[in-house]
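No lab work stands behind these numbers, since they all come straight from the coordinates. This is a predicted model, so every value here is computed, not measured. Cβ atoms are built from the backbone, for glycine too; each structure is taken alone.
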Structure P
Amino acid sequence: MKAVVYDGPRNVNVKDVPDARIERPTDALVKITTTNICGSDLHMYEGRTDFEPGRIFGHENLGEVVAVGDAVDKVRVGDMVVLPFNISCGFCENCERGLTAFCLTTNPDPRMAGAAYGFADMGPYNGGQAELLRVPYADFNCLVLPEDARDKERQRDYVMLADIFPTGWHATRLACLNPGETVVIYGSGPVGLMACHSAMIQGASKVWQVDCHPDRLALAERAGAIPINFEQTNPIDKIMEDTGGKGADRGCECVGYQATDAQGSEHPNITLNNLVNSVKFAGTIGVVGVYVRQDPKHPDPLYKHHDGEVAFDFGEFWIRGQTMGTGQCNVKNYNRQLLALIVAGKARPSFVVSHELSLEQAPTGYEHFDKREQGWTKVVMHPDGGR
């Protein structure tokens with residue numbers, strides 16, 4: 001099969017690799033029809049993680065089931081399915097509690113909980129930026145889609161259920177957003193835009209979106225947010241002005257450890273500290289941006305040499321009596337309900353899509369998306385050539 005293979009920092013290539021196959025009776029084999037490039041893929045693409053050369057990228061995957069193992073009971077050959085980026089068993093202590101991002105059985109590393117397709121430190125599983133994908137524990141992990149999922153136009157919405165739509169929703173839930181409340185979202189990439197979309201669906205009275213990319217801020221404004229370009233305006237001052245000095249009720253961090261200041265220099269702590277100062281006393285912050293234990297290539301000496309430690313202003317956080325929720329999204333907690341919103345026409349997460357490419361165009365897609373070039377907001381690929 002053809003697959004997008006990581007060959008080193010900023011070097012991906014489409015290669016012929018051994019076909020994915022059924023390995024255990026609980027597996028399904030899925031022919032991938034739509035797969036996305038995710039912002040978190042870029043951390044690996046840039047060489048900022050320990051993702052090993054030779055592995056296959058891709059954790060936002062949708063396709064048709066073409067084979068099932070003998071122990072698969074519910075999922076059928078011919079079903080169109082979307083796969084949570086979490087690979088989870090469904091029966092361990094954490095999965096039973098709905099914490100499928102922290103499955104205790106699918107990652108062989110005893111120091112880790114949770115697994116994912118084609119992701120650093122998240123187990124040995126290949127990604128789905130390929131023609132075929134092996135899906136472990138298929139009955140638990142496959143979300144069977146309506147018949148209209150065979151239509152590529154519909155797949156643009158449904159594929160977002162693999163990660164970014166649930167993750168954006170998760171940011172708002174970690175922040176404990178209630179109808180009528182205000183929320184500030186730092187980051188206007190695909191996940192930040194999904195957090196905005198989610199907040200609007202949930203009845204937020206006002207949403208501010210903080211970023212520096214005009215094309216992404218324009219999408220946020222279209223989704224109902226008040227855009228703040230931090231290269232032109234101090235976001236804390238703007239939010240305080242708009243709230244009479246109170247601050248936003250809730251905050252969402254959708255940037256992660258490669259956050260930058262107005263001059264473009266990286267500071268892994270900047271959005272966290274800005275959120276503390278943007279959110280009201282006793283407010284709540286949800287953090288879904290990726291943070292890693294150590295980034296040896298980070299320009300910040302603290303983050304580079306001290307196991308991912310961040311200069312977080314805990315004193316201000318404590319004085320303000322705020323609460324923070326963090327961590328990867330437990331996709332299965334949300335994807336069925338979010339599917340219902342898409343089917344009912346209440347959600348259209350595909351508004352973030354800017355480019356649809358063939359699998360062979362993956363190197364070009366990664367290059368443009370990584371540079372945050374104007375207009376490259378979300379890249380969708382079709383391993384079947386869009387057929």
Structure Q
Amino acid sequence: MEMTQRRSTPEIAIVGAGIGGLAAAAFLHRAGLPCRLYEQAPELKEVGAGLVVAPNAARLLRRLGVLGELERRAVRLDVGWEFRRWQDGTVLSAEELTASCERLYGEQTYTVHRADLLEIVRAAVPDGAIQLGRRCVELMQRGDRPALRFDDGEVVEADVVIGADGVHSVVRRALTGSPAPVYSGMCAFRALVPAERAPSLARRNAQTLWIGPDHHLVHYPICAGKLVNLVAFAPAGDYSVESWSATATVEEFLAEFEGWDPRLLELIRAGGVPGRWALLDRAPLSRWSHGPVTLLGDAAHPMFPFFAQGAAQALEDAAVLARCLAADATDPSGALQRYEALRISRTTKLQQISRGRSHINHLPDGPDQQARDAAFADSDPLVANGWIYEYDPDATPAFSG
């Protein structure tokens with residue numbers, strides 16, 4: 001029998017200590033399975049800006065015992081899916097979340113800075129589990145065990161390897177060959193605006209989406225209302241840099257939204273130098289587990305941010321993976337196959353619908369846009385997307401019986 005099938009408590013190595021990797025470690029710890037996290041950065045910090053914590057993510061943070069800290073640092077939304085017309089801010093639809101969200105799904109919806117969420121999830125990981133400054137450069141095989149080689153030459157073996165190392169995943173590349181991403185033709189601008197400098201419209205506890213020809217723009221408060229997160233999507237032209245650290249100029253950002261509602265231009269000016277990155281498209285994988293090695297989060301299923309589910313799906317992956325390994329720790333390869341089978345259809349569907357959302361949001365003014373706006377007025381996105389928000393790994397037939 002293989003060594004990976006003999007151990008009652010497998011040695012588990014996680015590559016990447018972002019939100020997904022930390023969540024995996026936290027859920028594994030909760031299941032009584034220790035692990036080691038290897039993170040290339042010399043300190044744990046999350047670049048980027050804000051994200052939405054929908055009920056499916058809040059449910060899992062509650063299960064980790066950290067929802068209270070989220071509530072202290074985040075903003076609980078009163079209004080979500082507030083679609084506005086680009087020229088004048090006409091409200092096309094809006095969802096009152098205060099009562100309906102908890103009634104439907106048992107949890108509220110929040111907005112939070114990525115760095116805050118990273119710290120919140122890290123609090124559920126045991127001290128000493130994370131090794132910083134460890135850049136994995138190769139996934140190897142040593143006998144019947146996978147091994148990781150780091151940039152300092154050290155090789156570490158494990159019974160289970162989890163690649164949670166993001167869209168540029170070393171583990172994914174070793175497993176799948178990681179074909180080159182496809183140029184989407186879109187880029188994103190982002191900025192954080194001090195609340196005192198933002199127009200009053202943007203300071204409300206609301207997630208607002210402005211939609212117009214070839215563009216859309218989203219804003220909501222984060223950091224207990226101290227900042228406003230601003231992210232906007234526009235044609236990329238020949239811009240192809242996929243990096244959270246790349247920047248644009250305020251003038252470039254403003255030029256993309258010339259003629260839009262003056263309050264948006266005020267918000268853009270108040271944000272200072274914006275970040276800018278290209279949206280590159282990656283086709284869904286047909287499999288992401290190979291023996292005792294698997295992928296999680298963006299390494300497994302990178303998706304456009306148009307349904308705000310990237311971090312939530314990483315949390316879901318982590319919860320399901322831990323349950324599968326805990327259910328049969330003596331057969332890690334079988335547990336990882338079960339994890340993949342439970343997760344891949346859901347994440348593939350989200351990848352696909354997120355890709356299609358840009359077309360809907362970016363329609364030029366005309367008959368199709370008018371039909372879309374009329375449909376918005378009659379829609380209830382909180383109910384229509386119930387299959388996303390009601391998901392609970394512990395309540396799935398695979399685990400609830």
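Worth a mention:
- Structures P, Q were shown, and relative contact order in percent (Cα under 8 Å, 6 or more apart) at 22 was computed from Q.
- Computing helix-only ellipticity at 222 nm (-39500 (n - 2.57) for each DSSP H run of 4 or more, over all residues; to 500) across structures P, Q gives -10000 for structure Q.
- Value 16.6, calculated as mean count of other Cβ atoms within 10 Å over residues 192-199, assigned to which of P, Q: Q
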